[in-house]
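There are structures below to look over.
Readers should treat all values here as calculations from the given coordinates under stated rules, not as data from a laboratory. Keep in mind it's a predicted model, so treat the numbers as computed, not measured. Cβ atoms are built from the backbone, for glycine too; each structure is taken alone.
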Structure 1
Amino acid sequence: MDQVATSEAAAGAIEVPMLELKRVFDAPVERVWKAWTDREALAQWMGPGEVQVTVEDWNLEPGGRFYWIFGESDGAEPLEGEFVEIVEPERLAFTWTWRRPDNNVANITMLVELTFKAQGDATELTLVHSKLPTPLARERHGEGWLGCFDCLEAHLAGSPA
């Protein structure tokens, strides 16, 4: 079951939308880590629902860059980021910037932080997506991440995502 949290603004503070999702996956932490950090494995499941992701560039090291394309042709959504923190197999953080010019969040750099916690033979994954520009962006990214979690779950179970 997913747990979803959103940010609450302190009195008088400006709210910067963020999203937090947690899910327990029925796979050891090393396998969930590999699904996120291995270029070929990530390409097999990343993307919500039927959306396919092409991993164009992948340099998994602090300061390394990645470039993905979500979808195909006219509906393609390019995304790029930079790996900020890599602590195997516990934590992965990277920037998240959409590059399609007509996307309403294009060129806004957000941050995605993943925490992997072993729970016996399972893994609790916590995803925090912060620096979201609007509540609508938080809602849409939340829907997208939940779809990605479903695809990751299928991938880990050995089913096609």
Structure 2
Amino acid sequence: MIVTLVAAALSIAGLNLSTQNLRGEPRVFPADVAQYRAVVVVTFSKSASAEASEWTRKLRENQQKPAASIYQIAILEDVPALFRSFVISALRRSIPRDLHDHFWIATSSSKEWQERTGSRSLGEAHVFVLKGRSQITWRFHGAFSESGLQSLLAALSAQKN
């Protein structure tokens, strides 16, 4: 388990990464994040998808505590273009419709996603707290853990004050 409390917030100001939600509607990250505070779970590979799904599920179970919107973003740039539509179709079928607006797909700029979000290990889920659509104030990578969740909730609680 790796928890990184970001001493100085990592700025993503000026970042405009094109995505689409599972409804097929275009979105720009981070400008189209709905709330001032959000928890974002990002994956860069299929091997990280189970970790990301577990994080997202646990965050939704505790949604009243974080008082933040929750997003999951799959970076599919490394999936051959021929197979992307199959992957996206499978995601649409497996994710409940009421969550489609909060599950985004990116098919380009994976290097920029990695650099700007501080993501190093592509085989793990990356979880971060986004404040004001411009600063990453907490981040974690790896499988879900209760201690990681408690650290995230503590970080969100500290930001309320």
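Which of 1, 2 yields 47, 32, 27 for Cα extents along the principal axes in Å, as computed?
Matching structure: 2.
Quick one: helix-only ellipticity at 222 nm (-39500 (n - 2.57) for each DSSP H run of 4 or more, over all residues; to 500) came out at -9500 when computed from one of 1, 2, so which one is it?
2
Please compute relative contact order in percent (Cα under 8 Å, 6 or more apart) for structures 1, 2 and give me the label with the greatest value.
Between 1, 2, the highest calculated value is found for 2.
When FRET efficiency 1/(1 + (r/R0)^6) of positions 17 and 41 (r between Cβ atoms, R0 = 30 Å, to 0.05) is calculated for each of the structures 1, 2, which structure yields the highest value?
2
Check the numbers for mean count of other Cβ atoms within 10 Å over residues 49-56 across 1, 2 and tell me which is largest.
Comparing 1, 2, the top value of mean count of other Cβ atoms within 10 Å over residues 49-56 belongs to 2.
Could you figure out which one of 1, 2 the value 11.8 for mean count of other Cβ atoms within 10 Å over residues 81-88 was computed from?
Here the read-out was taken from 2.
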